[in-house]
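The next part holds the structures, each set out as structure tokens.
Every number in this text was worked out from the coordinates using simple rules, so none of it is lab data. Fair warning: this is a prediction, and the values are worked out from it, not measured in the lab.
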Structure P
Amino acid sequence: MTHPIASLQRELVKEFERDPRGARVARILGEYAERHDDWRRYAMFDAACYTRNLVERNEHYEMLVLCWNAGQKSPIHNHAGQNCWMGVLEGEIEETLFTPSVENGEGPLIEGKSRVYTLGRVGFINDDVALHRVRPAAGGRGISLHLYSKPIDECLVYDETTGRVVSSRLVYHSIDGATTRAVGTVERSQPLRSP
């Protein structure tokens, strides 16, 4: 029996081979997010920080399940020249866009619009669109599926107040459902939906 997430991975490879820009990726991810929950084997939470849990990494893309406890958020960051899609698997996820100050990038970032994504909704961003910050909405907990059109090992992180930029090496908290390092107390995901 083929698991839906394995079928998703094969379908994404075909899509990127057909169109390296991934024109149909949002639809593919949205359909998967609305209908399946076999992603749970990859979902682990940590009390200390949101977690990045690797599902698949290949020449075409990197797919991760990110788990967010209430109050956790990503830093404001770019995407190292790659396209990024984010689908909601559980809960609600808020994205806030930012742009650097026009004064040579120095000074406070300019906050743009915020959006809240619900189950099965998919957002898209790349460096031409904006920088962004991601977090669970309304003080809740959430789980999101992230797909980068090529794997990203480092990104730039921006200080909202000063505009200062630092390079950040990205880590995986788990790979294929196995914990890679202990940040705090990593725990398996429990369903947020009512039975």
Structure Q
Amino acid sequence: MAEVPSPHLVRRLFHLASPVFLFYYWVPECLNRWDLTLAQCPVTSVTREGLMLLFLGTALCVEIARISLRISLFGMREYETRRVSAYAWGTVGLAIGFVFFPPVLVIPVFCGMAWIDPLCAWARRTGRYPWFPVAGYALAFAFLLTGLGGLHPLEIAVLTAIATPVALLAEYPDFRLVDDDFLMTVVPLAVLAPAYYVIGGLL
């Protein structure tokens, strides 16, 4: 009989794979026609934003039902039975990013949260905190910004220098009511957005 994966392993794998939700940026503005802008979408079209709201609303409804019935899904921590789960917090944080921030910031910030948060836990256990997470976040963030293209090397350097400490500081406190999946997404975006526009205007 195959061994059932541990809840901890499932939680970590889901965390690492969560950037798959960034496929949102590849969904066409109108799902029934690829060549229309949002302003030209027919009334009967399903818009990309509408699809996101449907997904978010469904996730929150499931979360409300889960908390009300005290159901603990496989992979969740014990305390999440009575509180909003990390999955729900991460979903809300990503939705805020989709709506209010440019993709060039959302993609590296969300990937940084997904990949470096588990690295932080490992680094604490092995005595490699904070240097491993700092180096990992900076490398991943700069690599993704470079890969997205369109940014000056100075912009990449400055945004990476801002995002790395902010994200790690957002992850550090042990808040049970607000999960670090949310904080590591929204806090860096809120700090980076003004810098992004200021630096872009200067270069």
Structure R
Amino acid sequence: MKVWIRRLQYGLAIAGVALLGYCVAVFLGAQVYQAKAKRNFEKQRQIEKPIAAGTRRSTAPAPGPRAGLVVGRLEIPRIGLSVIVVEGADARELTLAAGHIPGTALPDRDGNIGIAGHRDTFFRPLRAIRRNDAINLVTLRNVRRYRVESTEVVTPDDVQVLNPLGHNVLTLVTCFPFDYVGAAPKRFIVRAEPME
């Protein structure tokens, strides 16, 4: 009996070390991706600024970016959040960055811009967000400034928070509660309006 207990202990210890190693690898991979993406994004912004200054903005709809392509950077200075935003909100994209929710307005367009992130990684600081906090959405061509108007908790099927509202708005989405273990049962929504 003692032999089986000892084997079980060793097996559980090996499994624990393997899971911890996996978590560390995922975390470090995301941090390396963020650092590299931020550097590349800033270089690209320096190239795009002069080009954008000399061109007119087209009203024709542009084709959407492909999944995984960097579309901007989200910054909330008061809570220390600065994260690259990529196109798409699937598991792959949300492992490395915050994700622009397909079907919502693109970060450099008018409308309801939806951005999602994991509550246990990049969007963890949202638990400290407050009304009137400033949010910057940096794209290759401009910086759009928003102010938090409200937060709310909804069910996962409550997707009308992403519907067009007839004016510009930024909607951040993450799972809730923040300290929940496993698949969280609710969604935490941050609604921000453009600064005048």
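Matching task: 17 is the computed value of relative contact order in percent (Cα under 8 Å, 6 or more apart). Pick the structure from P, Q, R. The read-out comes from structure R. Computing Cα extents along the principal axes in Å across structures P, Q, R gives 50, 47, 35 for structure Q. When helix-only ellipticity at 222 nm (-39500 (n - 2.57) for each DSSP H run of 4 or more, over all residues; to 500) is calculated, the result is -10500; to which of the structures P, Q, R does this value belong? Traced to structure R.
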